[in-house]
Structure P
Amino acid sequence: MDFDKISIDDGVLLVQMARRAVTEYLSSNKKIINSEFDEKFSFNAGVFVTINDESGLRGCIGYPLAVKKLSNALIDAAISAATDDPRFSSVKQIDLKKLIFEITILSKTERIFADSTDEIINSIKIGRDGLIIEKGSQSGLLLPQVAIEYNWNAKQLLEQTCHKAGLPSDSWKDNTIEILKFQGLIFKETSSNGKIIQEKFQ
């Protein structure tokens, strides 16, 4: 299945599975197995699972590149976002009724080649593009929705992605840096275990 052919119905199934995978893992310490889901989403894709509660972010982990089948990547990312994000304590079963699940399916990355800093900035569209910035072993990624949430412009998104990579904020101007952009399909619960919608910023 192509990135552009993923539907809202697919998104609903994926968000529901993210929640089910975490619920199953917290209750039994086992990874959920669902052959029908596995067959439907057997193509490779990058995906991130974001978990929020009333105070904000509770966990976010994923796969930037299409290195695994979407079915497997989603389940692994959901469990890791709930239990292995080093910024937060592990989610407990009692927390589930307060959590909101969101998934982002990533397109293929496209490297930004530009002759000037203005050209780099103009090649990024806020709300459409997420960024990956890499230098050697250092790498940082920000999803497309993050710039909207924090009301950043393209320059601020570049600076914050550098910061995420552990680099000085103006490192994006260095021609030894690799800047990659990608798009995301975002599906999320509107409330804990509530209606699932596709988030669109354009």
Structure Q
Amino acid sequence: MFQRRVTEPFATVKKLLDNGELGKLILGDLYMKYYRSQEYYDSGGWRGTWKFDGGDALMNQGIHMIDLLQWYMGPVESVFGYCKTLARKIEVEDTAAVVLKFKNGAIGVIEGTTSVYPPTIPHRLEIHGEHGTIMFSGTSPTDISWEGHQKMIAGMVEAIRQDREPIITGEEGKKALEIILAIYESAKTGREIKFPFKR
């Protein structure tokens, strides 16, 4: 759904970047240090599995912030990542560290985990350009309002009624997914993965 794109302050950040307020983009960094207990994973047979969850720290918990990072920074050229299961008894990653190259020449990092304590460490997204920096943080993937969901659902209803594209198309929605799948491939193979990425 990627509802953060239609809520504030995220939408305003995109407008500022599109208007060139930061100048040439240099760094795009994302830190998502969340906490999920073993009991959280044990509470549902789908949690922490490749088959039903598809991944964890990046795929389940982090995909919305990864979408914002690529939306702000532009297309990704390549990724190199490490994904490990270090603290929980699950199939998928509870800890990940990634280096990205963007097609505009900028570089960046993603750190994602569901196993650090205390559970109140805010996630943080940083966009650095030659003329300035925008940074924002939040508390948790569960600490979000319904405003964005309402806008996205209303937008989908209008798209159907007016026979037009939705606010976020399927192609747009695939971008964050492709980045995460490329990171998993990099972690598995030990190689830098370049885009377009085909599994």
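Quick note: the coordinates plus some simple rules give every number you see, no bench work behind them. Since the model is a prediction, treat every value here as computed from it, not as a measurement. Cβ atoms are built from the backbone, for glycine too; each structure is taken alone.
Things worth noting here:
- Which entry (P, Q) yields the derived value 30 for relative contact order in percent (Cα under 8 Å, 6 or more apart): Q
- Structure from which 2.8 was derived, distance in nm of label points 7 Å out along Cα→Cβ at positions 18 and 186, options P, Q: Q
- Answer label among P, Q for the case where Cα extents along the principal axes in Å, calculated from the coordinates, equals 52, 35, 31: P
- In terms of distance in nm of label points 7 Å out along Cα→Cβ at positions 26 and 90, the structure with the greatest value among P, Q is Q.
- For mean count of other Cβ atoms within 10 Å over residues 50-57, the highest value in the series P, Q is held by structure Q.
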